[in-house]
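S.K.: The following blocks contain the structures, represented as structure tokens.
Values quoted throughout were computed directly from the atomic coordinates according to the rules given, and no laboratory measurement underlies them. Note that the structure is a prediction, hence the values are computed from the model and not measured. Cβ atoms are built from the backbone, for glycine too; each structure is taken alone.
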Structure P
Amino acid sequence: MIRLLFLALVLLLVPAQARADDNRPLTVTVTEQGPGLYDVSWKVPANLSMAYLPRLDPPGGCAIEGRERRWTDAIGFWGAVRWRCSGGLAGGSIGIDYPPRAPALATIVRLRHAGGAEETLLGQPGEETVAIPAAPAEENLFLKFLRLGVEHIWTGIDHLLFVAGLIFVAGTWRRVAVTITGFTIAHSITLALAALGLVRLPPGAVEAVIALSIVFLAVEIAKGPRDTLTWRRPVFVAASFGLLHGFGFAAVLREIGLPREGLVTALLAFNIGIEIGQAIFAALVLAVLALLRRAPAIGHPLRVQRFAAYGVGILASYWMFDRIA
């Protein structure tokens, strides 16, 4: 009976997360052009479609000037409009009106004031409004990007599934620590290179290979422990695919925007935030596996892992073909 309940739970989770594969957010940029005049642009990730681009509702006291423009390029689907606000934006809220069946995206709003100051506001996945502070927030740069890194990894389902796969393969605490360290070092290198604009890869290709990395691990787990490089030295697989995962992390960091001052601090804090979120997730996965080993009613741990591998492999295969299309 417990096995059937476990099966039902996994089957319910797979379709529910089928469109939650891209952890890049809805990004909104509001640029103050003059007193009460704002140019607004917004974008959804390229792996979605123009049909999912929301309408933005300006804060109270603002009116839309002219017509809304929409267009498509290699990095996403865009909308743009101009707002004229009699009392400015401070203290108001931006409304986000998604079309039916649109995926729940996180929101990043970048406010660019006329004097050159910038603010970054965050909205959680599914939230339909983003509040604008009455006064610019004085936030510590390191803590701000640390929090962004933690939030990013926890909305990156594909990255978390890859980490879970590495844990299944590594097995022991010591091997898990070595494997996760290899993954961390590798994606930290490419995150820095890509975020600084030194290396660029097509976002769609990166996302497809990230999905492929999950499929690869799912196949290995389904087949079980064997005399292969993956099972003997999982750190090599972690580091190899970690280089590509770093490009995926960098895509979101570019969406957020690195500050002109304190760039190294922001980049370091974002990466540390990712590692904190990743470490918490790894500890939870290890705790769940320990419970499974002590719950014989659920079944042998290897059978549970193989069953989970089939479910994750099917989901990741869907992501891979969807991202290629």
Structure Q
Amino acid sequence: MLEVIENIRQEFNTFPVDSLEDLEKFRLRFLSRNGLMNELFEQFKGVGPDQKKQFGQTINQLKNQLEGQYQSWKLEFDEKSSASSDADWDFTLPPLPEQIGSRHPLTIVREQMLSIFERMGFNLSEGPEIEDDWHNFSALNFPLNHPAREMQDTFFVEKNPDVVLRTHTSSVQIRVMERQKPPIRTISPGRVYRNEAISARAHCMFHQIEGLYVNKEVSFAELKQTLYHFVREMFGQEVKIRFRPSFFPFTEPSAEIDISCIICKGQGCNVCKQSGWVEIGGAGMLDPNVLSNCKIDPTEYSGFAFGMGIERITMLKYQVRDLRLYTENDVRFLRQFRGL
């Protein structure tokens, strides 16, 4: 046994290690599962009890010596490799270009819309996305049997009392009128939710921007001129606008807002369904009941309100044909808006 130990020590002392390849050969020869030290420990199992202490100490001493030398060589080669890597680095090279991100198209259009209305004197107001029945329906003159109150149209968080994911940002306008006396001129952007099937033209979550103006002797003509100015600022002076009679519970009279299709220039295409016109929102004069619900005297004050979908405006401005692109996080789509 002592002769075997001495032979291993002599081979270890003369083993050439000049590279990482040599170091790996050293490990395989002496310290691996099939190496000499493992074989030596197998032989040690047959040593008599009276010799185990002597041979055990000698074998452990040799093992520690081998492992220590291996780690010393390994550290030396690692340091040389690191120094060589630093020496090869050319610090005069220009840095790698960084990938510049881009703003989301909905964010771009939202800021453009807000900027236009703010220049007309509208201030910004925001509210919660989870609303109670009063602010989302009742104060806005929705009757109890209105379809919007049904679960097939609205996402309910709780029932009795009703708590819903807001279906429009008109709820923010109610909150503003409750805490502020006229004159009021505010714009309310935000996410809204409706229980609709997701498709190229519809989504269960989208963004609205709604405007409100309350003062003495507010007229429908002021509403029309406000929207005329917005459309021309947003889409250009050549775009035409029209108002179609409609109905909303919270406005009377009410109108749908259409603009001439900017894709086909009013000639007719699949986006405007060959009509030459595209709807962008709704508007009207505030119903007196809405003012009364907010403790504003309808005999003294009047007002108008309007609302538009930011997704629809973005579709028209950038000719996006599928609403789902806004929420799919496809970088190929988002890169198109870099620099805007």
Structure R
Amino acid sequence: MTQKRRSRLVPDVDFDRDGVQHGYVRLFHSTHDSAYGFIPIPISVLRNGTGPTALFVSGNHGDEYEGQVALSELARELQPADIKGRIIILPMANYPAALAGRRVSPIDDANLNRIFPGDPDGSVSQQIAWFITSELIPRANLVCDLHSGGSSLMYSPCALMTRFEDAERTAKLREALIAFGTPLAYIAEPAQGQGADQTLGGVAAQQGVMALGTELGGGGTVTPVAADMARRGVRNLLAYLGILPERARVAPPAPTRVLGVSPDAFLYAPENGVFEPLAAPGDMVTAGQPACRIHFPETPGAAPVELAFPRAGYVLCRRVPARTKRGDCLFGLGVDA
């Protein structure tokens, strides 16, 4: 950011006060139903003296729930005496979307994780993005943005990071990735695209702040395995930073398997139709192996289109809804890194 522009959002917590505070960030929003009302974005701050700051975010996409469960528990269970430093928790970052259970906001139809750094004078989602960019990230030593596949994808639960050209910076972030403690993790290439420079993690990286993400399941639901990974992972990161004592760290059941993900690792639907998967998250596949069929029940005489995997790899994610459109992501693959 070349200049500091003031956020219009007003938090009712004091980031520099010791203790535990649960409150709201007020985004004033005048509507037909509420002329002088505000959107109450939940926030919790735990602080005990000086030390590192961890910023945990979930509900960036409103239909991704594992992080919302884990961070709500973290805010409720931790006490200031347990920690050294500060924890900022934003469990429903895009509150309108999270309340509606939608990936994007029902107010402005915006995908919060594709509009960073945001705009202090923009739409509701743009104002939320700017508040996080300008008020929360600069306070943090590490940002963890908890995602899953949402309503349209199911992932093998994993943590993730982006590789940097700076090898030392990449190695340091990889330490944090391993510390999170998921059995599976992946490292994305900087050129992966999909608005990477407009994500929360991308903006944090631009500010020199360590940023990790997750893809903890999905399908519009919460599984016990993914929820437990989120619970364990956020506490492990706090121990890694020294905010929690080292004894709080819980080792994963197996060493973390680290995969690489490149832009050619995704398979997309070439036609509208009904998606029949022939592989599942967690499968190892080979180049040319049948991946799925697209059926056309509206044209009974038409043969299905069979698609093959473009390369060998580990199936990280798979589309959930059977009805699909041209351009929908059907599979994502990773390879051992």
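S.K.: Kindly point out which one of P, Q, R the value 2.9 was derived from, the read-out being distance in nm of label points 7 Å out along Cα→Cβ at positions 54 and 278.
M.R.: Matching structure: P.
S.K.: Given 67, 52, 39 as the derived value for Cα extents along the principal axes in Å, which of the supplied structures P, Q, R does it correspond to?
M.R.: Label of the originating structure: R.
S.K.: Can you spot which of P, Q, R the value 14.2 was calculated from, given it is mean count of other Cβ atoms within 10 Å over residues 94-101? Display every interim value, and only then the final one.
M.R.: Numbers: P: 14.2; Q: 6.6; R: 21.4.
Going through each structure in turn, the value belongs to P.
S.K.: Here helix-only ellipticity at 222 nm (-39500 (n - 2.57) for each DSSP H run of 4 or more, over all residues; to 500) has been calculated and equals -18000, so which of P, Q, R was it run on? Numbers along the way, then the final one.
M.R.: On the way: P: -18000; Q: -11500; R: -6000.
Traced to structure P.
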